[in-house]
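The structures come next, written out as structure tokens.
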Structure P
Amino acid sequence: MKKKHKKVIRFLSWILFIMYLCMMVYFLFFSEQLGRVPSDTYRYNLEPFTEIKRYINYSRAIGSFNVILNLIGNIVCFMPFGFVMPILSNKQRNIFKVTFLSFLCSVIIELIQLVSKLGSCDVDDVILNTTGGFLGYVMFCICIGIMHKFTEKR
């Protein structure tokens, strides 16, 4: 790929990444529809897979939309992070680094939610978000592989 194309892709990726971060901040800290209203108590879960099991076990009572929103939504919301990080920085073209950064960002988000009493601090969210960052990186690798195959044929 030409150097000029790489610069354009990186610039557009920065714009999209900033828009993504703004949307994440809104949905994680300010969206009343997602329960982001100040609480008087700390809400947290530190036992892995408790909320995931609860959502699966009570999916009929909770409703499939809410189950998908929580479980799949936590994965999908971090996939752009894992996809874009290697585009923004060549130093982040490592699955372990991207997965660790996804984990770290998720932990920071959950701690902010705990301290601010907005939403709940949930270790299951960290697991799901980290999985999303990992899958985003896998998608990046697949796209790079397809792109290389396409450019080889030219």
Structure Q
Amino acid sequence: MRCPFCGHLENRVVDSRQARDGVAIRRRRECRDCERRFTTYERVEEIYPQIVKSDGSREDYDRIKLAQGVRLACNKRPISTADIDRVIDDVEHRMIELGEKEVTSDWLGSAITSELRTLDPVAYIRFASVYRGFSDIEEFLQELRDLDRTRRGESERTGAD
């Protein structure tokens, strides 16, 4: 591991511990040359499937791009960064469990909308409106009606308003 301060290649591990709910290992290292300390994270490299777009083109999965879309949908909503990360983590986990080399953008969009639907109805509608590309106001209104019906059914089952 190259020292970020002096570029020396030799260092020693001073401390190791689990980070991120056991998904990564955090290591404190000390450079053998300049003796400054720095932190590295070690985690299993997961291979994500290619995303097949609606036009048939393919691109590598990009967590940052997906997170930007989700954050935009959640803008000015009472949703924490941890909640957004959890949504993306859950979708990534489901995607890896599929064991496929390719996943359609439709699958990815559906997975995100199903997570957002339970998290926040406004964020869900915002994301769905871009992902589904409603062609007219009636499609948009129908989606709102379906969401309202679902939410009313849930509140009747739990006794909440």
Structure R
Amino acid sequence: MISTEETLRRVGRIIAATRFPFIDQEDWDMTWGVYTNDYTEQQLIIEVGEKRYTPSIVSTFENGDLRVICEVEPEMNVSEDQVPKWRALSELAGVTHKLKKFFLYVPEGRESEAQGLLELNGIEYAGLRTWAVRDGSLVIKPITTPDEDKDHRVT
């Protein structure tokens, strides 16, 4: 059986590979970087004072400024305990349209709880997604995309 850490590693890498950019996305700037952090490798660590953050996926502008931050959570992490981390990641994310480009990916079935926590705590986000593994494939379902319609895609 695959561990939760290994599942999250795979989910994060598949999201990064298939959504950054989308296969048919024409406005993707090839100078933007995409990095994944997981239990086996940390490609981009964000340090703010004494705090260190290793979001699941980070996209940067050519100059290294943070563009998009995505966090992929396991079942057990969809809780009030994660609110400070989600807030910090949202605050660190860039703004590319009108909102902070923070995307939260939670296991299917936990979207209502996650959305409630984001909204109750005033955390700005560009998208909430669910992830699930079905018949050996990763399924990403957009729940809400308050920023840009082009980001609201099922993969």
Quiz prompt | Of the structures P, Q, R, the one that -7000 was derived from, the read-out being helix-only ellipticity at 222 nm (-39500 (n - 2.57) for each DSSP H run of 4 or more, over all residues; to 500) | solution = R
Quiz item: For percent of Cα pairs over 19 Å apart, which of P, Q, R scores largest?
Solution: Q
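Quick note: the coordinates plus some simple rules give every number you see, no bench work behind them. Just so we're clear, the structure is a prediction, and the values are computed from it rather than from any experiment.
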